[in-house]
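Student: Have a look at these structures, which come just after this line.
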Structure I
Amino acid sequence: MNDNLPPLTGVLRPQPPHPLPALYTEEFAADPHTVYTELRRHGPAAPVEIAPGVPAMLVTGYRAALRVLQDPATFRKDPRPWQDTLPAGCPITPVVQWRKNALFADGADHARLRAAVSTSLLGVDLMVLRTQVVRIADTLIAGFAASGHADLLHDYAKPLALAVFTRLFGCPQALGEQLMVDTQAIFDGTDPAHANTRLTRTLSHLIDLKGRRPGHDVVTRLMQHPAHLSGQELEANLLVMMGAGSEPEANLIGNTVYRLLTGAAVAGDLAEGTTSVDDALDDVLWSDPSMSNYSLVFPVRDVDLDGIVLPAGQPVLISFAAANTDPALPPEHRNRAHLAFSAGNHACPAQQMARLIASAAIDTLLDRLPGVRLDPDTGPPRWRAAPFTRGLHDLPAVFPPPVRTPALSTSGVAS
């Protein structure tokens, strides 16, 4: 733990909010930071609802979040005793239910699965990846540049993330498209049970395909890892890798582009070269990360978290967005030590890759379409109502059609 952070101290706290703030509503999505500010009045953690009738403790303090994330012996990841209490048809079940992957594993099981996942990702050449992202971006931009308008989420960020990850995973585009649609449905809670069934079936098809036709890709490396993952483990770990990679990556791109296009000062600084896309990415990762509330854990005993009791066996959720914007965090701490990719032994193993993809995608967009701005005729974009993720419904934009559109690449969007 960072000893430069202010110490936790036991103090008396106000009564918990009533009714509990619901993280799945349009109202919360429209202004989550006002809710986080109110929750901080109750201490570093406060009760919320993550689905109708499903309470959880949400950690909003930065130091408190680190304490939870860096103590896997006290805060376990296995949700099985709790998930049996969820109401039938609960929309968040596919997101929080136990699977045999690194995300929900503890101890030796986690170390084995995490090693396999990390090794499969380490085989990605980042220089080659950046070149591929730019080629994919050019192909997508060429498809809409002449029209002078586009939905930069659905016409650009989402298909770009899909194309990148289908390439990384050696996945046919049709399977990749189904994976992305169903991943969003699970995170948004729209028909999650059927989406979960389709996801499992699609991943099974992909594993069967790579077993017959191995390649230089993440799936093949995972299948060939010395840990010898079972079929169930392969499906479960590919699910979390695709889920954490495609939909959140698209939202990271979309959220950053939106931040750039709504900040006149930032846009001017970009044009003058006094700020960078990486600066904008950092700003979004601090304040509007695409995984805003997640890292579900369960205390093995009652835990006193700075005067707030976290009951044994009950769900504790980390608000990365709230912790990152904790007013108690010293200004000098605002470097790249944000929690957008979590922390501890469950931190995202692909965060360098995620930043690279987003940076290359946004750099290419701004370079190819100078003068891009939000479409003034459509009104402000709306945020999707979802308890765990932060993403827009759409991102309509207009721009002067370039005199010469980017050339189509022969190795752009995956075939």
Structure II
Amino acid sequence: MLTVLAILLAVTFTGYRTLRPAENLSRATTPLPSPAEAEALPYGELGSAPIIVEGRLRVFAEQRKVWAETPVTATRQVTPHWSFRRWPAEAVGVIGVERPFLWGGPALVITKWSDGAVVALEAATGTVNWQTHVEPDPEEIYRGRRTGGQTVYAPEGMFTAVSATDGALVLLVAGRDQLHAYDPRTGAERWAQVFSGTSGCHRVDWTGETTYVVKDSCAVPANLEVFDAATGIFLRRWRPAGASAGPDREANWYVQPVSCRLGRSRCQLFRAAATADVVSPVESARGEVGIVAQTYSLSVTGAIELEQGATADLTLISGDVRVEPMLNGYVWAHSRSSGAFLWISTRPALLLAVDGSSVYLADDDRDIAVVDLHSGRVKIMIDAPERYGDNWLAGFVYNHNGFLAIERLASTKESDDDTHYYYASSTVLLVGA
């Protein structure tokens, strides 16, 4: 009898040990290599979507794990440099924070979890640098699917911006009806905002370069509220012309940030319409009924103005240059200030990304063209091997210091299972430009 009781107690204790929340950190045991410079070539196909930190690390996420690999230029995924697991919490966002100067504090990988934990890891070692807790929204779960793409490229409820006065980086973390702003290098809280009223009304949010923007979806009609990202000072309230207190589909009108640095962070533009029933320019050209949303710019002071001349769903800007896909499949660019035509692509192409000097395109053969932002001159042409395929669609696209990661899709239907949604088992194409 005592033996049976001992066994039962052991099983019960083991079950408790298995089920209780846990963290497991496997620290780095080797030093980091020197930063890698991107070369104009295809590096390989990866099964998971990376963000790149200081040219030394690739960081990935899956449902309950965040990990780093090195070197950045490895042609396939390799043994983790470090890994951080939590259970039963799920990873909902990952952001890389690089050192501002060579002599500054360590580069960090900041992770957000479904139980509200925000954990900053030192990029070089995986060691916990600081951590805090923000009450989580009940709808926050891992949404990265097979690649982790949404978790690292569009982290849920986690944003960056910069201070309008000194340019310091600001980390903003949204939770259940609240927003907290931190110094990402120390974890010190800068300010916080609790949204009163009905719960769940402030789930649509993003950052501009120096602002935090949140939609009050329960106001009639809905409002955008704009705050200074560094201080929390309220700047303005806005809604599109024609927004009404009519039916819910009109009162809770459409809005979508575009031309963002990463995910929904540091977005320079947004699209909005005075109704939720919108169609894309392509759908409108096909005769489908609905309103085409207009594009607006958001300044560092929080001023909102119509972006004159913007005509596409995917509008990307860099400085005074606006780049957009045309209805015929070509890509063209205009001056934002004068409206002057600048250039048009020499053949149909997918618009992938822009930065301060270049535009990244994928042509019909899915070769990658790097063209000059201002002239459209082809600077680099990267011929992709035939095995990479020539009929994929672009999902998430990540551009960091000349490294381009492209999540290749076979379908745009998010309801498809992963086998049919993604283009290949090794989904993410990593190229240097």
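Student: Output the label of whichever structure in I, II has the greatest value of Cα Rg over 2.2 N^0.38 Å.
Tutor: For this comparison of Cα Rg over 2.2 N^0.38 Å, the top structure is II.
Student: Looking at structures I, II, which one was helix-only ellipticity at 222 nm (-39500 (n - 2.57) for each DSSP H run of 4 or more, over all residues; to 500) calculated from, given that it came out as -14500?
Tutor: Corresponding structure: I.
Student: If FRET efficiency 1/(1 + (r/R0)^6) of positions 217 and 385 (r between Cβ atoms, R0 = 30 Å, to 0.05) computes to 0.05, which of I, II did it come from?
Tutor: II
Student: Quick check: 3.5 is what I get for distance in nm of label points 7 Å out along Cα→Cβ at positions 97 and 337, calculated from one of I, II. Which structure matches?
Tutor: Among I, II, the structure yielding 3.5 for distance in nm of label points 7 Å out along Cα→Cβ at positions 97 and 337 is II.
Student: As an exercise: relative contact order in percent (Cα under 8 Å, 6 or more apart), calculated from one structure in I, II, equals 11. Which structure is it?
Tutor: Traced to structure II.
Student: Can you tell which of I, II yields 0.85 when FRET efficiency 1/(1 + (r/R0)^6) of positions 193 and 257 (r between Cβ atoms, R0 = 25 Å, to 0.05) is derived from it?
Tutor: II
Student: As an exercise: FRET efficiency 1/(1 + (r/R0)^6) of positions 121 and 353 (r between Cβ atoms, R0 = 25 Å, to 0.05), calculated from one structure in I, II, equals 0.40. Which structure is it?
Tutor: Only structure II yields this read-out.
Only the coordinates and a few stated rules stand behind these numbers; no lab work does. Predicted model, so just to flag it, every value in this text is computed and none were measured. Cβ atoms are built from the backbone, for glycine too; each structure is taken alone.
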